[in-house]
Structure I
Amino acid sequence: MNDQLKILVISQYYYPEPFRVHDICEELVKRGHEVTVVTGEPNYPEGVIYPGYEKHQKANEVKNGVVIHRCPIQPRKTGAFHRFLNYYSYSRMAKKYVKRLKASDGKPFDVVFVNQLSPVMMAEPAITYRKKYKTPVVLYCLDLWPESLVTGGIKRNSTVYKIFHGVSKRIYRSVDRILVTSRSFREYFRDQFGMADVSQIGYLPQYAESLFEKLPYHQPDETINLLFAGNIGAAQSVDTIIEAAKRMQDQNVRFHIVGGGTELENLQKEAKELPNVIFYGRRPVEEMSEFYAKADAMLVTLVKDPVLSYTLPGKVQSYMAAQKPVIGAVDGETAKVIREANCGYCGGAENVDELVANIQAFIQCQEKEQLGLHARAYYEAHFAKQIFMDRLESFLRQNSSKQ
């Protein structure tokens, strides 16, 4: 029996955009599988097509064994109008392309893997392929839809939300298997879309890039350095960190914020007079280990929202892989993981009082190194790349046309 799978990957984002999916695909190739990716022209997060990819350059290439096709799309630019053009342009162009797409042997692929971030419509080409070739679809849900619209300012009782609730329900119910990054997502699919069969919803938490693996312990000096790393949007509630910094100006604590996003400029203005807050902007992932290495603890914050609390941001895995204590102002799944791991301190989402108290408790803690060791141990038991890839490979086999 040939154990090789012919895998078609549908993902609007791919290398050189900063997402783990390219690492996943390359690892699948290393494991002997044939992998073809249908993606868009790279333009995330700035919204401008990357240099060297304009005018459909590099529309077809092979990188580390992965066959890549980049569909022409409308770049994100700025504003909701351009973003929706971007969302639908990928779906439309990729649906056209996959209709004539076959594996290297001229036959249909064995399984379609959707790396579903925002928008959920990026899964449409996979459903198109499934209808034409009867190929099973496995969807990896990293962003819950339509809830991701809420974090962008869309109200749940709005017409836009209701429309995309219907779109999301149709898409999620059209695939053969859903994989989720958070255990709590199962509740959402059950409550919102009537998907009560939990056997069709597999748990597959994210892993961290290898560069974050087990950084050496950073012995704190007189100043405690706290690091927030990642996207800086409305959902991340980084303003909670800024408010905490305002209250702790007279203490030896520095808040380092690395990342970009829609709220960065507003937060920089808000923190302009704060000597204990340092912004670095968005940095390449290759530089992040340097920032992590100098941090005494890592920060994770989210806005207070009942559905958003289902999520487990991928940064948490990176923090834990790096053997760092974690201080959170979060609810739900992320708070549960921090407490299960016994790797830091956690208060409620948007609760500045609790965040300040937890930072002060960390400062006084005599077992800072032990907290980091707990974080790493939990990562190795639950989030390691080897565990992720073994489980993903198993899910793909179970749901392929070879079965």
Structure II
Amino acid sequence: MDNESPPDAPDPLIEVRSLYKIFGSRLSEARRMLDAGRPRAEILKKTGGTPAVVNANFSIHRRETFVIMGLSGSGKSTLLRLLNRLIEPTHGEILVDGEDIAQLGRSALRELRRRKFAMVFQHFGLLPHRNVIENVAFGLEIQDVAADVCHKKAVEAIESVGLDGYEDSAISALSGGMQQRVGLARALATNPEILLMDEAFSALDPLIRTQMQDELADLQARLQKTVVFITHDLDEALKLGDRIAIMKDGVIDQIGTPEAILTEPATDYVRTFVENVDRSKVLTAGSVMKRTCVVASHKDGPHLAVRLMQQNNLSSLFVVGQDRRFLGMVNIDNALAEAKKGGRELGPIVQRDVPTVDEVTYLRDMIPVASETRIPIPVLRENGTMAGIVSRAVLLSALSSKNGDES
């Protein structure tokens, strides 16, 4: 199982260590059978216990969107509820900011939930006898927040999800997507550090679901919460997750970035999940580019540019300036002509209207660019420096390959 964290990841906000949840009786015997590798059906038959989460070990970092996905019965929703002890663990540790919440008493646990957590459910969980602003303010009222502060925070949360103007609307008058926005606003109103979302968009129509995914991504970019998102939809997981944990029969099969899940599936189960995914929506220019390429410097002259092209069997050459910032391209015909007339600088012949993409550009968005040019596409970093190139052949290979390897 891949539980590698990003190289620049901060200290984890949540750590899960050797976590088990077994429903039923004879729990010690059930766990011994689990650790011995016995199948769930055999454990159920012999002990009456149902293993829902088996030896989970992972960490979730601050401001990360961590997606837990799997089919029905995989244990993903149980795992989510273990994180704030809505379900009691059978064994293991759940550390939030270094504190094992499995050891907390009821009062301390209740206070932790108020300070740290908020939940958004699949079926909204709204109070039908309350209007929008009253639903959004509900969590604040429970916390005994002063009425004027409660109203102010509720209005801000409503505005953050795009429902301003609907404060006094009845819940029954809202569409499914709008009701889910109310649920999200209610969760955000208490300013939680950790947002737990259990199949929050699964009940929505496909178009509304896509819109809500986009809005959640926009909200996360602005608010920088730590989000734990449950889904059974791989496309949704790939779209939203900084990292994804894939579960099967209570076991986490693999944890990794969307790109790692797609290109390096760790098990046959994960491989089956990803084999029919539209790769163009997940892979980026940075993941398929050739990192080393021959370039000319802004200090070079046309004679040197011609020499580089001849040595490397090229008909054109990209030009970079100071600190490798991308400037454009020269072709061999113009370089030869400039050299013949005695020119000593590349500046006059640099073509500056060359199509480029960023490292994070999805392959699907590169297709129109590739169709307009016959040369490789320069890939630029955020600061404008040149990171590499993507040729048309590599782009087509990456889009058509099932395992992500270049042909």
Structure III
Amino acid sequence: MTLLTLGLNHKTAPVEMRERLTFGPDVIAGALRNLTEQQGVREAVILSTCNRTEVYCAVSDNGEHAVTEWLTRFHGLPSSQVMPYLYTHVDEDVVRHLLRVASGLDSMVLGEPQILGQVKAAFQTATQVGCTRKMLSRLFQHTFSAAKQVRTDTAIGNSPVSVAFAAVNLARQIFSDLSTQTALLIGAGETIELAARHLHQHGIGRIIVANRTVERAHALASEFEGYAIALTEIANHLPEADIVVASTASPLPVLGKGTVESALKKRRHRPIFMVDIAVPRDIEAEVGELSDIYLYTVDDLEEVVQENMRSREEAAEQAEEIIDLHVAEFMAWVRSLNAVSMIQDYRGQAERTRDEVLARAMRQLRGGKTAEEALQYLAHTLTNKLLHTPSTRLRQACADGQLELLEAANTLFQLEKKNDTRS
């Protein structure tokens, strides 16, 4: 069994490609079932966020080729168009990569905490669908433990750094005084909640939360003394917004160029700062072409993010050391699986030999042999049969000068040398 990761992220692919390979919450269960139906794919977990799409699998022979073909076929894209952006990890590299991802070391914002929750959700979905078994279950549980230790033993998460924080930080650079500004937050998930929290902490004048489910929008808005609306009401309230932050799971844009043009006219062309954190994008790309609109995507935030990374670099080095230890621990468990299979085979062989010799001894008893004679036959024959192959192999190893095998046998059998009493 081989561990395999196939994916792309903000480092290897632009947002245009990432949004074409994303797995929405409405398709991921079916995608997992379909993936594990591919030849050689035994287990699977799909991690799909705004910054990455990764497929984690336990595969047999030719599994890598099957997963690559499936990924491009599922999204209806030619492999030649996708392959330049993909990376592949196998076995130990899979373990290290997943541990780094879950610990926030592979994120656009170093050490950001949201990714661990996303990894847990991805594993939970795959488990509920029935696509994880021994290998991936052990890997992901091990990953959660390692990520927790990284958070506990290092300062990787001490600074409030995230994509949401970066967006708010950029807004503060554009608007020196947030107390006179109105922010329209589109969505009500974790990223939007973080953005609302950061905006509130920096004294934003007013918050409007728009969401498909108004009840959820109201619950979030009330926490920050805001106002809740439905997505269908965005056009009516957009002219009020100086800042727009969008992060929904919608497969199509929720804010188009025409709606923004109308809002600008009502605002008498006072500028609007917009951040589209979603993948696929919530705001049509053409909106960025309008005058008085400052539109940023998750990729544009990278420069802002860099300013907040210095304090976490030392913690990241400590985290890498913790991850190295956890990788070694997990790979030791993987190697032990080979021993389990070998032990089972060896025990099965010994038990078959035992049953064969025991049957002969029982026949001797029924044939008139005494119990002592039958037991002597059983002990003598069983000992000879169990020791014949190892003894023959050791003699040959000695003759061939295979000292490593002799040393290994001595360790395996824990042999004690007899004291030489000869004078």
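Every read-out reported here was derived from the displayed coordinates using simple, explicitly stated rules and does not represent laboratory data. These figures come from a predicted structure and were not determined experimentally. Cβ atoms are built from the backbone, for glycine too; each structure is taken alone.
Summary table
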read-out: Structure responsible for 3.2, with distance in nm of label points 7 Å out along Cα→Cβ at positions 210 and 266 calculated and labels I, II, III on offer; value: II
read-out: Structure responsible for 6.0, with distance in nm of label points 7 Å out along Cα→Cβ at positions 314 and 354 calculated and labels I, II, III on offer; value: III
read-out: Top of I, II, III by distance in nm of label points 7 Å out along Cα→Cβ at positions 274 and 386, largest first; value: III
read-out: Rg and Dmax of the Cα atoms in Å, for residues 218-361 alone from the coordinates reads 30.3, 103; which among I, II, III; value: III
read-out: Given 5, 22, 32, 26, 12, 3, 0 for P(r) over Cα pairs in 10 Å bins from 0, in percent, calculated: source structure among I, II, III; value: I
